[in-house]
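These are the structures, in structure tokens.
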Structure P
Amino acid sequence: MKKNRILIGLIQIMKRIFDIFFAFILICIFLIPAILITLVLFLISEGDPIYWSDRVGINNKLFRMPKFRTMQINTPVVATHLLKNPSHYCTPIGSFLRKSSLDELPQLWSILRGDMSFVGPRPALFNQFDLIDLRTKLGVHKLLPGLTGLAQINGRDKLSVSEKVTLDASYLKQKNFWLDIKILCKTINGIIRSKGISH
């Protein structure tokens, strides 16, 4: 038992080091594009270019997660797939930012802060009670939320809540460094193909 705890602790430390190192590299690479996106959003849409939402983190603790604004300021605070007409609420470049996943760039800050990891269950909105309850029941709430995860590479917006949580629970049981690398590679491929993003 003691050896297992030490091994788990070492894996967590390695994952944290990887998160910080990789986040720093990506910030350097995407700094200029991020500045340009901020300027464009400032000019063409109302509200702050970066939108902060209350999300559920590890052990169901709330944290503030940043994204580039893709929706207008009067958009209801619900998951995008629950909106009757999501396109109606998009900013002029909102759909492009979502399909390219460029709207997620500010979350590199959340990774540096330790609120998120690169791989893990996507952080639920504070009011997605069905998702939160099911994750808690299966122990998924003990994981640090991620920029991407098994659900992101297996359907994303097309999955039901139960399907997403089933994949999250599967990740919880088999998580390891090589699985994380595999998920990241498939995520990059999915971004290039805009796979699984409905709006």
Structure Q
Amino acid sequence: MSLKVPALNSADSAGEVEVNEVVFGQDYNEALIHQLATKTMAGLRSGTKAQKNRSDVSGGGAKPWKQKGAGRARSGTIRSPIWRGGGTTFAARPRSFDQKLNKKMYRAGIRSILSELLRQKRLTTSLDIIPTTPKTKELAAKIKEFGRNRILIITEEINENILLSSRNIINLDVVSAKELNPVMLIAAENVIVTPAALKEIEAQLL
């Protein structure tokens, strides 16, 4: 059984595109989608915070003074954490925030998001959404009916025309089918996808 993704407008040469119900006819799984979005955003964190502990700070090779008879507390190195200029106790280290999520769960989550977008009529297809010139005016006219809604355009590949014409339009993101991630889909109020990109996404999720 197949479902149909509606065209952007009645004049669109793409018409409706039939898609597989296995990908676009799934139930909405909120818990899985939340887990998927959390994993994606956690993976984007750099995790590059770092501080120096006592072994990383330069110097301190010699004992500051002899162990006994100096009238001061014992000290073995000037790089001790209790000294000014010394190392940091429990110093922060670079780390990865990535979370484990198997491929089956990832694909199931994406299918659930796409299915919900289709049910809410927020997913449309268009063959001529890619502008023929690198002009903002041409692309803005194609998406005029959405107003200031946040829009995501998914194409099979990003060429110079779509890249240059989209960068000055507010609330508009453009991504290729291979680079699509769940956070982009969730954030978008309307998703416009080319027929070729739609079939590419379908093939990845089957």
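Here, each number is a calculation from the coordinates, and none is a lab measurement. Just so we're clear, the structure is a prediction, and the values are computed from it rather than from any experiment. Cβ atoms are built from the backbone, for glycine too; each structure is taken alone.
Overview of results
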| quantity | calculated |
| --- | --- |
| Among P, Q, structure where distance in nm of label points 7 Å out along Cα→Cβ at positions 35 and 131 as derived comes to 4.2 | Q |
| Structure (P, Q) behind the derived value -16500 of helix-only ellipticity at 222 nm (-39500 (n - 2.57) for each DSSP H run of 4 or more, over all residues; to 500) | P |
| For FRET efficiency 1/(1 + (r/R0)^6) of positions 75 and 99 (r between Cβ atoms, R0 = 35 Å, to 0.05) computed as 0.20, the structure of P, Q it came from | Q |
| Identity of the structure behind 21 (criterion: relative contact order in percent (Cα under 8 Å, 6 or more apart), calculated), options P, Q | P |
| Percent of Cα pairs over 28 Å apart derived as 47 - corresponding label from P, Q | Q |
| Label whose coordinates, when distance in nm of label points 7 Å out along Cα→Cβ at positions 27 and 187 is calculated, return 1.7 (choices P, Q) | P |
